[in-house]
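Some structures to go through are shown next.
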Structure 1
């Protein structure tokens, strides 16, 4: 029998206990072996027909463990146990599941994000969402699954952004702004490579470049917030270019002083922190791929009444 994703959490973590980095594919195959799955069970596909059931469930076990900081993804397609994960194995010799993960602040933050209303319905993890709705309708279940999927991917895409080089992150920001429609009637360029001090990109909203927005992109660790002086410096760069509009984007966050400074100065500066950046990347499909869609049906009573 194919185990559910919660049952897989501890075996996955135990497989990684030696501290070696492994490919996600290796972990999935190892779990199929560990649970002695038959040939038919290994080949079983999700209802979408796009992924093996065991691969999906191991993938979501890894996602929840990563969101709890028990495993990390040091490079694309690879996973490795963390020190916190080693401690979790020692403290939970029988089972690790969602109830155990509730002891970890990062998981709680992730779970809270899944409870926020979703603005779009782009796909969902098959049978892996944390459903807390009693007597839920199919529509409720899909909506909850979408929120869980989105929160997980937002966490992963932010981690991927943090792993980029400074220039790579600047390029990511430029591509996001392009996907959002900025510069469509003019131009959008990265300028940090040319030594344009204080500015990483320029959006020209019209062909002549008369309507400009200046961009600052900073790839900082999540525990290193942007403070008031950084906003003051950016405002000075805008003043030097006679600009009055800017956007400051970071993988980190902004202190209250930084937000107060952005409100105080004459120029209009929009602040985009890591959480909002991740939401925008997923919403505009930059660095992510749509995996599946779902269609729900309901009885057309008007049709039958017309017969």
Structure 2
């Protein structure tokens, strides 16, 4: 299957990987359609078995939906399929729970590509004032990725690309593609960009509302999956990394600050400095496939 653009009817394809996106996806779709842009925009969704109103919401906004088997879902394969199905020279990737924060988001995000300065651009995520739960403390304070497998990745490839809010020139994707990857397909794509000397522009003004909170099970699963994904990209998390991260005092000092100011509001936030190293190690050392609740 080639990546040839099948139509010149669109300037930008905005793509989602969806499954039970609910009301937040509806907000994202509405914001995409309300963008102040002269670009002709299509919406493409790769849906893996939604059972809520997701398909209705997508139909309401004239999205083209490709359904895939949820049992065999793989982030790399699904993301690559979204590019295959797109019909524009610029492909935007959005998480189903990432809501463009203003009507200039799309113009700001694709500007570096349109100007020819970069091959890929990546916007920011900021806390969502309309979400019914507070941001996870360790994402808000910037310590979520304190473990050493992420340090290894940054040292080799730089600041991490996020497909939660990104734009890619289609010809660049055609030249490198996205391989099957259980999780972390954006990081995998970044390693290919680095190998081919393709620059990434990080665009602070292209903001989306996007934050999480986690119960213990989902937090452990995410961290475990990230350990697996980074190992597959050559950034394994060793026993020495585990011991070093557990012993490092910096995150415990941050934990004390969070407690002092009353920002630790859940068990998962309280145990995160210990849980993340243990879960990342489990995924890196023993993981064979991603696990989801």
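Summary table below
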item: With FRET efficiency 1/(1 + (r/R0)^6) of positions 13 and 213 (r between Cβ atoms, R0 = 41 Å, to 0.05) derived as 0.35, matching label from 1, 2; result: 1
item: Entry that produces 13 once relative contact order in percent (Cα under 8 Å, 6 or more apart) is calculated, selected from 1, 2; result: 1
item: Highest-scoring label, criterion being mean projected area of the Cα convex hull in nm², among 1, 2; result: 1
item: Highest-scoring label, criterion being FRET efficiency 1/(1 + (r/R0)^6) of positions 53 and 189 (r between Cβ atoms, R0 = 25 Å, to 0.05), among 1, 2; result: 2
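Coordinate-derived values only; no laboratory data. Since the model is a prediction, treat every value here as computed from it, not as a measurement. Cβ atoms are built from the backbone, for glycine too; each structure is taken alone.
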